[in-house]
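The data blocks that follow each hold one structure.
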Structure I
Amino acid sequence: MREGWTYKKLGEVCTSITDGSHNPPKGIEHSEYRMISSQNIFDDDLRINDETVRFLTEEDHYKEDKRTKLSKDVVLLTIVGTIGRACVLAGTEGFLTLQRSVAALKPSEKVDSRFLMHCLIGNRGRLNQEAHGIAQRGIYLRQLSELDIPIPPLSEQQSIVAELDKINELISLKKAQLSDLDSLAQSIFYDMFGDPIENEKGWEVKELEEMCSCITKGTTPTTLGFSFTEKGINFVKVESFIDGHIDHSKLAHITYECNMALLRSQLRDEDLLICIAGATIGKMAVVDTSILPANTNQACAIVRLKDKNNLRFLHAFIALKLKEYVIQMGKGVAQPNLSLGQLRKLIIFCPPLSLQQDFAKRIELIEQQKAQISSTIKDLETLLASRMQYWFD
């Protein structure tokens, strides 16, 4: 134990630890009174929008508010399902109450609320080990109260917070730069080719299937009696898609025999993968030789072009086209899906190849900048994990 530090139970350093409603009231269409859940809580980030909250009447809000009494500097912690994400209330969020999946912790004057937040995030592994349940895992308030955490002097807490916040600030800055570069790429596309829906520049159009040698989708190994393995042939899932590329650390694996059984969905270099099911519909990635041999599942469409010179342009075009396409298709639908038939009939602009290649060169420069920034983000995230482990493990 470090000099001047003590270990105390969470219940000893908080004036209250409560969770949200176990029997939440029926919501209404809209109001200023919002009930949030674990899907709104992220590390040092509270994300509230109309699609992810339950709106309450004023009467129901104040009934629920008696339980948690949310206010500035209260720490919110996810305790059901996805366990261990935490953020701190700024006090400017308006009228909020909680569902059962979120706990509210009010630290005493001897504990900095942001130190407590970082400490809980740093103890995520322990919290998950304590969790119970089969269908949906959770941690009880009693268990939470018994969690031992390190408590340095207040001045040292604030110093630790300043260090960790600075690293997080740099990560956020770099992610904002990535977003700006994505916006720049989109702006370049619109300047060169116009709106992908309206075709105000009057480009020749074709259906996507005319430009492809193959448009198919994968199969989940379990439907054929195979299981995933720790090592083997790479298997791409939607979770493997990161910023238009495939993250090697997020690949699953199958046996050689399974890969041969899934002959239709064996991937090739420069195949374009498109998510066609669920909340991530329209998400895309390009296959490269570094992951081959590889396969994919039924949530991913495989688009194989006849002319690979069209790849960079089509990647950008389809991404923008599907963004609007999915918005329209998904209205009133809980989980929109894109069929292979719809994908094959997708209308594609065909500007001159020289213009497409000019676009590709400009985008390649942006991708190089994005790669450098992404590398810096990974380094910063590694540093943050190391410092979190140093302070809280």
Structure II
Amino acid sequence: MKKTILPFALLLAFSLVVQTQPRDVQSSPLAYKVESLALLDTLSKIDSIVTEYMKANNMVGVSIGIVRNGKTYLTKGYGLLEVGKPGRVDSLTNFLTCSITKLFTATAIMQLVEEGKMDISKKLIFYLPDFKMKDQRYKDITIEQMLTHSSGLYWDEKLKHSPNDTSALRKFVYSLDNKILDFAPGTRFDATQTYSNAAYDILGYVVQKISGMQYEEYVKKNILAKANMPYSALTYLEIDNARRSSPHILKKNKVKVGGIYDEGREHSPSGNLNSCSADLCNWMTHILNVYKDSSNSFQGVLEQSTLLNMWTGRHTAPQNKRVMMCLGWFVKDAENLGKYYWHVGDNPGFSSTLMVFPENDFGITILTNGMYAEEVVWNKMSFDIINLFKNDWEK
């Protein structure tokens, strides 16, 4: 009986693993069997980690993606698209990634820098000369300060009577003419208190103005297509109904559908990317390939030198001296894991994380349709899974 079950179990395991190759497939049948059993054990442990956290935290749906050694190692979905309904999450299920979107906006800015169309040391008003605020200090805001959450622009701003169409982003930017900065540009950084969604929405409009393309169109053509992300979009309306997950909230320990599917077109640059674990694995693999491409032979969304510039810390977080703010990305130099670059996201209804470990050619993303589970996604489930692999990094 065991002999018939094992091949079936291996077949099932490999159906969950995309493009996985043992370290030495040709060495011997015994080595291949040992590798396969180790793989099964890892997958079983991942399943246990995810399902236990889901049960303990009333999580409705989760999708995870792992990249390793230049390939997608695992994509898998758990749970439901919507509580009380039969549709199940898989690797193509779309979730609102929220602030992970900022990585794509920052990438768009740096593409324009590579083309010689922008200089992040220049002031915002150099690119938007008709932009105004009540607080005259706005004239000192630089593009780099906006990328690093040190511009003085506040957390968020709502556009009243948003048209939620292609005019929304422009209307949002020019609705700030009566607003005051939180602090003088470039004088403060805090990983949370100076964080600004509004800055990234304005950056998206800068991309739009300089490129001559709608922000969403630019990102789709110049980033999503190049990184092989066909199932991702900057509005959930472009996502096939069968692949959408519903947002959920937790009220009095009861999970209900609630929250937002997206924030309206004016906030696309700061948080409206809908994506899935399969596409985000392609994104992480793509970025790691850029990191490894010292000859610039890889046709990536950025050159290696640009990515390394983006990954250079500009400000140290007062909450943790090992954490720094880069251009769009955060970086941590952890004692037990080495350097990793990441961004997290949350909105009423969704939470997400994405982390890459370039020195170890590893990355992980976790998506879920409930913001109430953000702490689990960001700091618990993700690191429990990472810890299954870190021993290999030391070998």
Ranked by FRET efficiency 1/(1 + (r/R0)^6) of positions 256 and 368 (r between Cβ atoms, R0 = 35 Å, to 0.05), the structure on top of I, II with the greatest value is II
Given 16 as the derived value for relative contact order in percent (Cα under 8 Å, 6 or more apart), which of the supplied structures I, II does it correspond to? I
One of I, II was used to compute distance in nm of label points 7 Å out along Cα→Cβ at positions 136 and 200, and the answer was 4.7. Which one was it? I
Using distance in nm of label points 7 Å out along Cα→Cβ at positions 72 and 176 for the comparison, can you identify which of I, II gives the largest number? II
Read-out Cα Rg over 2.2 N^0.38 Å, for residues 128-247 alone, computed value 1.18, structure in I, II: II
Could you tell me which structure in I, II was used to calculate percent of Cα pairs over 32 Å apart, for residues 144-359 alone as 33? I
Thinking of I, II, which structure, once FRET efficiency 1/(1 + (r/R0)^6) of positions 112 and 288 (r between Cβ atoms, R0 = 25 Å, to 0.05) is computed, gives back 0.65? II
Taking -12000 as the value of helix-only ellipticity at 222 nm (-39500 (n - 2.57) for each DSSP H run of 4 or more, over all residues; to 500) derived from one of the structures shown (I, II), identify that structure. I
Where is Kirkwood radius over Cα pairs in Å largest, in which of I, II? I
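Coordinate-derived values only; no laboratory data. Since the model is a prediction, treat every value here as computed from it, not as a measurement. Cβ atoms are built from the backbone, for glycine too; each structure is taken alone.
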